[in-house]
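Pasting the structures in now, so scroll down.
All of the numbers you see were taken from the coordinates with simple rules; none came from a lab. Computed from a predicted structure; not experimentally measured. Cβ atoms are built from the backbone, for glycine too; each structure is taken alone.
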Structure P
Amino acid sequence: MAQIDRKADLAEAAAEELDRACAMSWRELAQVTPWGDTYEGFTPAGRTAQFERNYLWAGEARGDICVEVVVFQPEAHEQGVKLTRIIPRSEV
């Protein structure tokens, strides 16, 4: 049986989640920012993981939005993968 690269699996899951988290426009996201949630899901390799998604103001309110995603094993939050992306207000 092939061994799973756990960090790469979490990184792939985080990249996919970040793409989904950024699918809305700045205008749509501004209506729910600041906001965050955590849910249980599956990585591309089929492992159970926690998916944390946060929408935060990158600076001042109503400015750029920082989208933050963390994917981790429940017992090892510190070893998870965190990715962020800025959605500029200029994309209104």
Structure Q
Amino acid sequence: MNWICIGVAALAALCLYLASPHQALWPAALRRRAFLRWLSVPLAVGAIATATETYGGWCGVCMALAGFMTTLVLLPYLDAWRRKGARHVG
């Protein structure tokens, strides 16, 4: 159950990252920015609620937020790795 909670939190972070104007992982997602931002909230709340119900208050919150934050840290690195040397800033 903990991997499901962490996966849902990671999906929430992915939605939030894809709504960012600086991402290049999926350029078509920029047309759906508002929906992706909206979708990240119920996913994050659902991950926290599920983890809290299963593991208790603080443990559940920390588990869900750890998955969320880890994904938000890794996605820009994945984006930069996919570009492989393309200059982003001047």
- request: For the read-out distance in nm of label points 7 Å out along Cα→Cβ at positions 25 and 81, a value of 3.1 was computed from one structure; give its label from P, Q.
  value: P
task: Could you tell me which structure in P, Q was used to calculate mean count of other Cβ atoms within 10 Å over residues 33-40 as 14.8?
output: Q
message: Going by relative contact order in percent (Cα under 8 Å, 6 or more apart), which of structures P, Q comes out largest?
response: Q
task: Have a look at P, Q and say which one yields -7000 for helix-only ellipticity at 222 nm (-39500 (n - 2.57) for each DSSP H run of 4 or more, over all residues; to 500), as calculated.
output: P
